[in-house]
1. To test your reading of the models, identify which of 1, 2 gives 17.9 for mean count of other Cβ atoms within 10 Å over residues 158-165 when calculated.
2. Output the label of whichever structure in 1, 2 has the greatest value of FRET efficiency 1/(1 + (r/R0)^6) of positions 54 and 94 (r between Cβ atoms, R0 = 25 Å, to 0.05).
3. As an exercise: distance in nm of label points 7 Å out along Cα→Cβ at positions 110 and 318, calculated from one structure in 1, 2, equals 3.6. Which structure is it?
4. When distance in nm of label points 7 Å out along Cα→Cβ at positions 382 and 398 is calculated, the result is 2.9; to which of the structures 1, 2 does this value belong?
5. Using the calculated result 0.97 for Rg/Rh (Cα atoms, Kirkwood Rh), for residues 190-365 alone, pick out the matching structure from 1, 2.
6. Compute distance in nm of label points 7 Å out along Cα→Cβ at positions 62 and 430 for each of 1, 2 and report the one that scores greatest.
7. A value of 4.1 was computed for distance in nm of label points 7 Å out along Cα→Cβ at positions 70 and 374; which of 1, 2 is the source structure?
8. Looking just at distance in nm of label points 7 Å out along Cα→Cβ at positions 102 and 326, which of the labels 1, 2 belongs to the structure with the highest value?
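Each value in this text was obtained by applying a stated rule to the coordinates, not by laboratory testing. None of the values given here were measured: they were computed from a predicted structure. Cβ atoms are built from the backbone, for glycine too; each structure is taken alone.
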Structure 1
Amino acid sequence: MVTDQPAGGLKRDAISAAGIVFLVLAAASPLVGLTGAVPSAMVVGNGLGVSLGYVAVGLVLLVFCVGFVAMSRRVTNAGALYAYVGRGLGLRTGLGAAGVAVWSYTAIQAAVYGFFGVVGGAALESWTGLRLPWWAVTLGLVVLVQVFGYLRIELGARVLGVLMALEWGIMLVLGLVILVRGGAGEGLGVSQVFSLEGALSGAPGVALVFGFASMFGFESSAIYGEEARSPKRTVARATYLSVLLITGFFLFMSWTLIVGYGPSGAVASAGAAVESGDPAAFVFGAGGTYLGAWAPHAMSAFVITSMFAATLAFHNGISRYLFTVGRDGVLPRRLSAVHPRTKAPYVASMTQTVSIVVLMAPFMLAGADPVATLFFWGSGVGVIGILGLYALSSVAAFWYFRANPEQDGRAWHTRVAPLLSVVTMVAALVLVLANFDTLAGGTGVTAVVLMLTVPVAFVLGFLAYGAVRGRLSPTATKDLTAELS
């Protein structure tokens, strides 16, 4: 049992389960998903059945959580999925997973940064009359995120907690007001929204793709295990609670928005918003109708703060992956340095900031459309990578407990659920690949290149084992084969 904080390690007992939930909800950024993915899923997916689509995705993710949480009770490691896969399938495969994790999270972060440049720039011009290029607005956010990445993790969790309360609060108030006022006068739409026929109408597979793309990030709970209070319990609680909250949010808000526009007109209204190039208008329009003229302005501001929260959460997650592989000797050990006062992995944090700027620089210099490129491409790559990681970590959980049955004898938690999760995640991955052009906006050679970046990231990590095997820290093996707390 390791109870003392090692010299130079991350700060122990820094954040509670609630703090981790705030960090996780920030990474999932459901407000961005609500304003972007829900209208699109209604139009090109299954229309009024979109709410049940989110329920279906939530159930799939809860099944995944069973094996994920079982592993979290065996491994406390800032490397999270890297450590879990390494524990179950060996360090070489774990390093492949680390490569996919860092690349996928970086791609998603770049997507949010690109989207922020456009949305934040438009808001800045509307509020002040000052027009800046998207890349200048994005770089401003990069600097702000780096400042918080340098500070104590609990400070960031508190800030995100306040932002999450405000963002979720206004949306939940909107939903409740719609229900109290009876919506558009067509009733609550229960028979249309919550019917199997509605869920299977149109293109339900496409709706599920948007659902998965909207609900990632909960797995980052394990990244903060080394900094959590009572990590064996805290990570498990935060993981399940996050999935339930995210699923409930999308279920409630998508349903009440349909009630607000009326089941007969909701899909057409969503289509008009998507066609205009501003899918958020579907949500903001309901806000203006039911809460008043102030609501769209407030919602627009909260979408911006939601993107700040998401980029900060991904920055923290990527930094801790880099910190872990640096500590293990895979990358330069300097990455494992922590600030003596804040205990933040500040070298890994600054490295992450530099790397994301380098990734976005060609798009900035080329004057590319950040939504058509960074946002859609990054989102598509991220979805493929994270789904692949879910499947791989489920295989690792099954294999680990099969080889170590004395660790946990519960069949559902260690065998049935992990295997079921492998099947569902592979099926989801097939759906995403089949609809990649819809999700990422890339076709032909571009789509193929984008998709191939994920297996390339795995291969690079996998091959790195042979190159660094001789200088791996003894801690690397210990972290993956023995409990840390």
Structure 2
Amino acid sequence: MSTNQPFGPTDNAYLNGNFAPVITEEEFKDLKIEGVIPEGLNGKILVRTGPNPRFKPRDMKYYHWFDGDGMINAFYFEDGKVRYKNRYVQTKKWKFENAANRSLFGGIRSGMSTTLKGWSDLKFGWLNLLWMGFRTLIGVGPTRAQYESVATILNAANTNVMNLSGKLLAMDEIGQPYEIDREIRTIGLYNYKNKLEGPAIAHPLTDPFTGESFTMGYQPLPPYFQYYKISEKGEIEKYEPIEVPYGVMMHAFGLSENYVMFYHMPAVFDIKNVGTREPFHWMPEKGARLGVMPRDGKSDDTKWFDIPLCWVFHNMNMYEEGDWLVTDVAKYERIPLLGLDTNNPSPPLYMDPIGIMVRWRLNYKTGELKEELITDHPVEFPTMDSRFLTRKHKHGYFVMLKDADQEKGLWNTVVHRNFETNVNDEYCFGKDYYTGEAVFTPSHEGSKEGEGYLLNIVYNAQENKSRLTVFDAMNVSAGPVATVHLPRRIEYDFHGNVI
């Protein structure tokens, strides 16, 4: 059993090893550096977020990785030195529980473990609570008002953090973003002047050639999908409910110069399952579809195409070649992390299906789909030089597992893919080292595509400490040009960006 776990023994994989939370907020200045921090990083911040429960979960067995309170981890590059700090996003849930000095609320699979104090904080009276419990027992799920109230607590701001139209936003996909400042202090909920109609996913996309941004929302009640276009000034210019027959999880979407691509894959999100042990049901009999709509189109303009059964969390980019849309995705045979056929509801991560990196070419007129294998090693977190988003890209990045198992971590190798030569340039950290997403930042303003640096956090399982590594993005196999050592570990997180 891991010594990292602060809440007592458990078989829950999401609370053991480096998945276990680090509940202290700290700042470390002038960290030890091997090598030299590139001058092009001076003044920049790597800012990331991930799940990190502040208090012992109400239901340790059914706690899910997606439940944890959002913890921001930030590295500040200052005149060749590096400063680190971490802070919780002070969400509605975090404030209630911090005031009570204990956990009050259940999570996506343990909602009914919420305390009476928690329901009271949500303004649920006895009759409303009994009515919701009865609706759950008979299999119809909460009312819309009940669900929307609960969703404000499930919103942990633990999935991504990025600069969008001048606002630094911490996001998940059950609720709305929280704005934070450069010292990662919480400013408050940000809903685009009350024009955000519901939740918003954690992967909005910005077209660097127009300055426009786009995002989506999904929920278990109609409208199941919502599409937004956001101006360069940060104002919602277009809201379009997208008509689909049932709700599903849609973690990301594709954006090209003229089109958007929706993923409608059968991780079904039905209101009747909210409040049960499995709110997302993998239903392969429903099949998988891709929807293509003009960026300024309406729901009726969407063309839907059936594709072979699969699941996608993340894509790298999408661009157009004649009648074809080209996108690189981490493709799974089914959704991982949820609804697994095991006795342990949160089993070790090696029991999950793995993702492989493929390139899809979809003919948006005929629906023909061509698939090219990039690698069959376990992969995730495809990223790119975002200055070229929506256009044909030459370079891309992802993380991969090589010559190791997934008992202590998920990936151990950083990969640069040159799409002109179809050659991978990669660096494996070796035994007992595990990494997450590698984020690109350009070396200087006006640099060519791919000229810059890859930054990622690496966990050393032997030392139980983490480090930040900096790679020349065009020469990854040479190893880090700089390594920043931390005096402790950073829990496995999800996403972040360099600002």
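1. It was calculated from structure 1.
2. Across 1, 2, FRET efficiency 1/(1 + (r/R0)^6) of positions 54 and 94 (r between Cβ atoms, R0 = 25 Å, to 0.05) peaks for 2.
3. It must be structure 2, since only it matches.
4. Traced to structure 1.
5. 2
6. Greatest value across 1, 2: structure 2.
7. Of the structures listed, the value fits 1.
8. 2
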